[in-house]
Structures are given as structure tokens and as C-alpha cells.
1. For which of the structures P, Q, R does the calculation of mean count of other Cβ atoms within 10 Å over residues 49-56 return 12.4?
2. Using the calculated result 117, 44, 20 for Cα extents along the principal axes in Å, pick out the matching structure from P, Q, R.
3. Determine which structure produced the value 27, 16, 12 for semi-axes √(5λ) of the Cα gyration tensor in Å, for residues 33-136 alone, calculated from the coordinates; the candidates are P, Q, R.
4. To which of P, Q, R does the computed value -13000 (helix-only ellipticity at 222 nm (-39500 (n - 2.57) for each DSSP H run of 4 or more, over all residues; to 500)) belong?
Structure P
Amino acid sequence: MELFEKKISGENIFDGVVLHVRKDTVELPNGNTSIREYIHHNGAVCVIPITDKGEIILERQFRYPIGRVVTEIPAGKLEIGEDRVEAAKRELEEETGYKAGKMEYIGEFLGSPAILEERITMYLATELTKTETNLDEDEFLEVFTMPLEEAYERVMANEFADAKTQLCILKAYNILKK
């Protein structure tokens, strides 16, 4: 059975600064039609930076939709047409004040593909050198380090809520412990 759904028509429901809500009519594999509502997002990148001492650089920041401070790896949204590797380098330096000598692609993450079009590209950053942070004017965060082993244990103990952070810690642990 062919699983592909074909777009028949579509309309914009809401156009915000970051999020764009769409409503499409689609033809289903059996020939019937249905409605698909989803959020368009330009995409994002995330970086798990590992120091020469085997520590990861993490951030704590308040996340308004859930009303609490969350521990995360550096990440950020893409500008339209922006190269993903360059965006990852930019976000790493802006948020943590580190440049990566080596930036390795480690996969893609789809957070909620039933309703969200956002694709997050994940990178492992090593060979770090210290520079200066350059936060956006509406960005407030606390940067700190943690041994990769401890971060792995905290993921396994359900102490990190952010999915991209969990996934990148598990991937980095697997890659670096081989």
C-alpha cells in the first residue's frame, strides 16, 4: 500500500514571528480526503559541545510555554536559507562563548512530526576554544559544564526533560565511549 498523502489545497491559518499554522486538504492513500493542520517552522540546529576534559557545555534557561527553567544543549532556529553547519557554529558561539574546531553531524530530530514540521539537525562539537558570548537581547541563560558520564547518568535517571538534549547526550556518549 502506498502511504503517501497528496496535498490538494492549503491555507495559512496564522503567520507569527516563528510559527506559521497551516491547514491543508489532502488525498489519502485510499482516495478519500482529510484535513491536516500543522505548524511550519524553518528548522533549527542543536550542538553538544564536548571539552577536552570530557565535559559537556549546557545551558539553563526559562521556557515560557512550560513555565520553568530547563537544562539544554545550545540550540537555535535557522534563518531562511541559512546553512545548518554555519547556524550551529553561530549558536554555539553566541550562547556559550566557544568556537568548535570540529563540528560533526550526528543526525536529525523530529520532535512531533504529526503536527510540527520543524527538523532539528544535531551536531557534536569538539576542539573548543573560548571566545565571547553574544546573546540575543531577549535571551537569558546560565552556561555551565558537566562531565559527559554524569550527563548520561542523569538522562537515564530522567533528570533532563528536553528531548534533543537527551538524544544528543546519548549519541555523544555512544560515539565517544566506543
Structure Q
Amino acid sequence: MNEETPISNNDISEVDKLKKERQEYLEGWQRARAELINYKKGEAERAETIMRFGNERLLRDVVTVMDSFDLSIASLEASGKDPVMLRGVLMTRTQLEHVLKEHGLESIKSIGKEFNPVEHEVLMEIESDKSPGTVIEEVERGWKLYDKVIRPARVKVAKGK
């Protein structure tokens, strides 16, 4: 009693319709999965950025403390009165700078370098035997948090002839 039921054109079109529907669901699921993976990557990148630059405001404030250390050191060096105090202030400043460096904050080295508008703010051009645009003097130190300049160095540059 093995009777085969003939397949009608209606049945074939129903199978094709179901295959097409299955393919659409599969593609939709694959797109949703890819979007979820991309979303997770994007969120991980945003979290990394927040972790790296979340302390920026605090570090901007600490930079002003570093400026005070520099002024204290310059004053103590100029007076020449208390070398022990000068050494203590220098050691404390060095220690603080080391801690800041561990958290991604570094000073911008400027003197002798070519003027860079991202890293430098020109206060004055002065006559010099150096090539035009070379940083001659640093009035206020600049700072970077990782690769982002959080405060440009305020500098004097060589004037063009």
C-alpha cells in the first residue's frame, strides 16, 4: 500500500514560499547578530574612551598645581637660600609628575622644536639666530593626556627675517 501522492503545483509554490520565508528570517537574524556585535564593540570603545579621559577635568586642575611647583622651584633657585627646601620641592614635584605620567598625563616638550599650532600657543615672536617658527622659550608648560592636548604650551618663537 505504498501509494504516492502526487505533488501539485500548489504544494511546490507553498514549499518555495516557505523556503523564501526561512531565508528572510535567517538573513534578518544574521543582520541582528552582526548589529549586536558591532554595538558591543562600539560600547567597549566608548567605555575605553571614558576610562582614558574621564579624569581629564581633574588632571587639568592638577596641572595648575604643577605650575605652582615650577614657580616655587624658580623662586627657591633664584634666592639660593635654602638648598634643602629646593631639593625637597624638586623631589615632590618629580614624584607627582611620575604619578601623573602613570595616568597618561605628560608635559609637552617645546624648546627647540618647530612651532605646532596644536601643541603651542604663541605669545610672542622674538629675534633669534634660530630658524623662524622655532620655539625659543616656554612661558607655560603644555600638557597632553595620552595623545590629546589638554593645555597647549604658551611659548615664544623665533621671528622670521
Structure R
Amino acid sequence: MMVDELRPTGRRPVRVLFICAGNICRSPMAEAVFRHKVEQAGLGHHVEVDSAGVGAWNVGEPPHRSTIRELRRRGVPVPQRRARQITPEDLERFDYLIVMDLNNLNMVRTMARHQGVPKEPRLLLEFLEDERAPVEVPDPFYTHTYSDVFNLVDRATDGLLEAIRRRHGF
């Protein structure tokens, strides 16, 4: 462990990567919502958050304007970020690979298998304790349901944060 990776607890931060298709709607929304919750819980030094897309078609673009509008409407700080594509290094670096839908889950699993990375990516909505909830976070780029997507992401990130707190003793 490098010295600059140390935090007040003496251990490196838990790293969480949210992944969707293009990294302009769902994953930056989840990143922003989760980071906001981490900061509110006083865990900013213990949890590192980022997002990426499986595709390269939006690389360099800011979050979608409707994602930004929904985050602002809900009082969540908008990340100053640009879309990026997931890299093989991300698979090694991040402790949690949190994916929005089954198609992207399969892509990340394949990428991890080819890289020899034993981590198992997980769907975000696995952390939502609601038997009636969908399996996937719908892509609001196509459905235009940014408010509904925010509600799902908000509830599921509560469950994710609680799981991380339990597992890592925060």
C-alpha cells in the first residue's frame, strides 16, 4: 500500500465504480447520489466513488442535461466530470463494480474474465430490498424517465451504502 493511499483509519478507501452503457445518464447519476450519501454519512475519506461506461461513444461528454436537471432538482451536487470508458485497470482498482443492467453486467463479466480478474460485478438493484422492484435500472436516455430512475438509484444506493458499512465496519 502506498502512503498516499492511507486514510485516517490506516487503510485505503473502499472503491466503488458505477457502470452503464455510455456514462452520461445512469452511472453518473448513481455516482453523484452515492457520493452525496457518503459525504453526508461522514465517510468521504473512507469511500471513493467513480463511474464509467462500457461503450466509448460518449467519452468526453458531460452528464446528460436531464441527468443534471434531476440531480439539481433533488439537491444532489452535480459532479464536474466527463464520460469515460471502463478500463482493465478499473477492474483491478475498484472493490465494487456496480452495473445498471444485465447487458452491461455481461459485458463487464466478460471483460473481467478475459483480464483474469476474480471480482464479480453486481447489479445496483440487487441492493434494493423490494421484491417488486425491477432487476435493471432502465436507461432514461431512451425512456425519458429520469425521475423514476433517480428514485430507484436513490433507494438502491441506500442499500449499497449499508452493505459497505456492514462489510467494512464504518
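Computed from the coordinates by the stated procedures, all read-outs in this text should not be read as laboratory data. These numbers were taken from a predicted model, which means no experiment stands behind them. Cβ atoms are built from the backbone, for glycine too; each structure is taken alone.
1. Working through the options, I get structure Q.
2. Source structure: Q.
3. Clearly, the read-out refers to P.
4. R
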